[in-house]
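Each structure below is given as structure tokens.
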Structure I
Amino acid sequence: MKLIFRADGNSETGLGHMFRLFALVEIYKDNYDYIFITRSNSTLDVIPKEYNLQVIPESIEINEEPIWLEENFTSNEYFIIADGYHFNSNYQLALKNMGYKLMYIDDLAKEKMYADIVVNHSLTLTPSDFEGSKDTIYALGAKYAVLRPSFLQEASQKREINSIKNIFVCFGGADFYNLTEKCVKGLLKLKTIDKISVVVGSAYKHKEIFDLEKDNKDKITIHKSLSEQDMIKLMKNCQLAIVPTSTISYEICAVKMVVLGGYYIDNQYNIYKGFVENELIYAAEDFNEYTPDDFKSQVDMILNDDKNNYHLKINQQQKLFDGKQKTHFLELIQQAIC
């Protein structure tokens with residue numbers, strides 16, 4: 001079988017679905033031929049140049065897409081891995097009726113699932129939380145966290161944090177609510193912080209944060225579209241991360257940092273709930289409700305907390321991954337094919 005990786009992403013929808021599939025490409029590329037398929041309104045320049053890329057014609061609507069796929073990639077040759085909320089029950093059923101095998105990367109546990117494999121790395125869900133075919137394989141929890149290879153390597157390393165001087169801030173590749181600006185404005189009021197490292201993606205369209213950087217060059221550094229290795233290096237140079245509970249929160253836990261984590265869209269809530277229950281992060285709840293002063297007060301609370309609580313959370317993060325994610329995902333495909 002060959003693999004089709006199917007995801008879209010831009011400044012309006014975010015880039016998370018695409019980046020998760022980039023991580024899965026790295027897991028599967030040595031074992032399978034593959035093609036990455038996206039729509040023309042995706043941010044194409046984030047897709048690695050070496051990928052075999054196919055862009056869906058603008059004239060093809062989402063409900064017509066399964067027919068287009070069948071006309072171009074036969075079901076007896078291709079296994080589809082899809083990540084995105086528009087790949088709903090109707091889309092999945094259409095692919096199944098055409099004979100495709102399908103892995104669906106899920107966040108919400110809301111759709112009726114017709115996929116052969118459903119992956120959801122929330123720490124709280126069980127198969128009983130899903131409605132779907134009795135033959136569906138559910139790949140749930142941190143065992144199936146979708147992480148890039150270098151982060152999996154970092155997961156086996158130990159780290160100890162006793163003080164916080166540098167803060168890492170990232171609200172995703174697009175950050176359409178511009179939470180980055182609010183957060184940084186609040187952090188600038190903390191006199192004991194030496195450095196604020198801000199990460200934005202190529203789909204980030206806001207301008208205000210760059211004005212803040214100009215006015216505070218000694219304290220703020222903005223990093224855009226970092227490579228995997230550069231991202232890890234930056235994380236390891238910081239002690240506290242302020243991030244949503246999306247895929248980046250798993251990457252942060254692999255590197256091991258003190259984390260102020262919250263959610264700002266529905267697909268982050270299940271991960272948030274699991275992280276709080278397992279004492280992996282300081283709980284921020286809904287970032288949409290935050291003002292700059294809220295960010296300041298939350299970080300102030302963390303800075304003044306008992307250092308043993310830092311150690312507790314870092315130790316919990318250390319337990320999160322078993323280091324065998326690649327093996328688990330390779331076995332998933334084999335299960336579905338057989």
Structure II
Amino acid sequence: MRPWLLIILAFSCSQRITTPSPALDASVELLDASVPDSGTPLFVGLKRDEAFSGAQGPRRYHVYAPPRTPGELRPLVLVLHGNGANADQLLGLEGNAAPTRRWLDIGLRERVFLVFPFGIATDGGEPGWNDCRGDNLTNPSSDDVSFLVGLVDQLTGQGVDRSRVFANGASNGGMMSLRLAIERPDVFRAVAPVIAAMPAVSECPAPTRPVSVLFINGTRDPLVPFDGGAVVGPNAGKGTVVSTRASMDLWRAVNGVTAPETELQRPDTLTTDRCTVVEVRSRVAWPTVALLRVDEGGHTEPSPTERFAPLYLLAVGRQNGDVEMAEEAWRFFASQLP
């Protein structure tokens with residue numbers, strides 16, 4: 001990445017243009033509340049900096065638990081940050097724009113568990129996830145699959161429905177969600193990787209069991225190229241990915257999807273963003289593969305309410321404002337329920 005792009009990123013990542021929402025405000029009011037019922041303590045709301053103890057040492061995560069009754073089972077969504085980011089940024093706690101913050105609206109409205117884990121950093125590197133890129137020299141070597149599945153296990157006793165577990169992530173987090181789909185299809189029913197693709201050089205086995213996948217990718221992404229190639233970042237050696245088309249075709253084959261695809265142009269409700277969204281899919285039933293193709297979109301999560309600052313967009317490309325990323329991911333997950 002050019003040095004001037006790094007300066008822009010450092011300056012503008014903290015800039016925030018955001019729109020409040022009643023559902024989000026309501027979810028914040030539930031922070032650290034608890035609902036005892038019949039002697040069974042059930043926490044409700046957002047708990048920050050929870051600890052997970054695993055074989056590789058302690059890890060951190062934030063968790064949102066929805067209102068529920070003892071014995072009631074609710075879905076769970078893991079939300080994974082990109083390389084160099086963290087779970088605080090996903091919730092906008094650092095004053096940044098955060099499309100993933102909108103998951104709290106969904107958690108409250110749909111009564112969904114949400115987990116925002118922290119990746120770890122290599123020596124001198126950025127926090128991130130050990131996804132499947134075998135030619136990435138900067139990813140940590142941590143066993144993140146065990147960590148993330150362990151979080152699901154840890155929350156099962158609080159009311160997580162093991163048949164409705166999903167993962168959403170952006171960039172490195174999106175690629176990590178694909179690793180979860182490959183290695184733990186017994187746990188994850190569907191994943192929604194954003195600005196992410198399958199690795200060109202993979203250290204993971206080829207997927208063999210069905211998991212529904214929704215890709216949300218921009219055609220003018222300067223960091224994770226839509227047509228495949230080298231991943232760009234502040235450090236060299238980020239590895240390579242195949243194209244979005246090849247990523248979809250791989251999962252179509254695994255999921256047994258043979259029907260022709262159809263394209264649906266979404267309404268261009270924010271014309272000033274100079275990019276539009278096309279929904280590409282062939283069937284709704286599980287297991288399926290779909291794409292929200294952001295034509296002329298960059299390395300950004302679409303959102304009409306959480307808008308990135310103009311200087312930041314100079315570095316990462318255009319942000320679509322016609323669709324809400326979290327809402328689209330949840331709509332897809334809900335369509336894949338057993």
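Derivation of every value follows stated rules applied to the coordinates shown; laboratory data play no part. Bear in mind the structure is a predicted one, so any value in this text is a computation, not a measurement. Cβ atoms are built from the backbone, for glycine too; each structure is taken alone.
Have a look at I, II and say which one yields 18.7, 60 for Rg and Dmax of the Cα atoms in Å, as calculated.
II
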Origin of the derived value 36, 31, 22 (Cα extents along the principal axes in Å, for residues 213-300 alone; candidates I, II): I
Determine which structure produced the value 0.95 for FRET efficiency 1/(1 + (r/R0)^6) of positions 157 and 189 (r between Cβ atoms, R0 = 35 Å, to 0.05), calculated from the coordinates; the candidates are I, II. II
Parent structure of the calculated result 1.15, given that Cα Rg over 2.2 N^0.38 Å, for residues 181-236 alone is the read-out and I, II the choices: I
Highest-scoring structure on mean count of other Cβ atoms within 10 Å over residues 125-132 (candidates I, II) is II
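With helix-only ellipticity at 222 nm (-39500 (n - 2.57) for each DSSP H run of 4 or more, over all residues; to 500) coming out at -7000, pick the structure among I, II it was computed from. Don't skip to the end; give the middle numbers.
Values: I: -10000; II: -7000.
Attributed to the structure labelled II.
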Assuming 2.7 is distance in nm of label points 7 Å out along Cα→Cβ at positions 93 and 221 as calculated from a single structure, say which of I, II it is. II
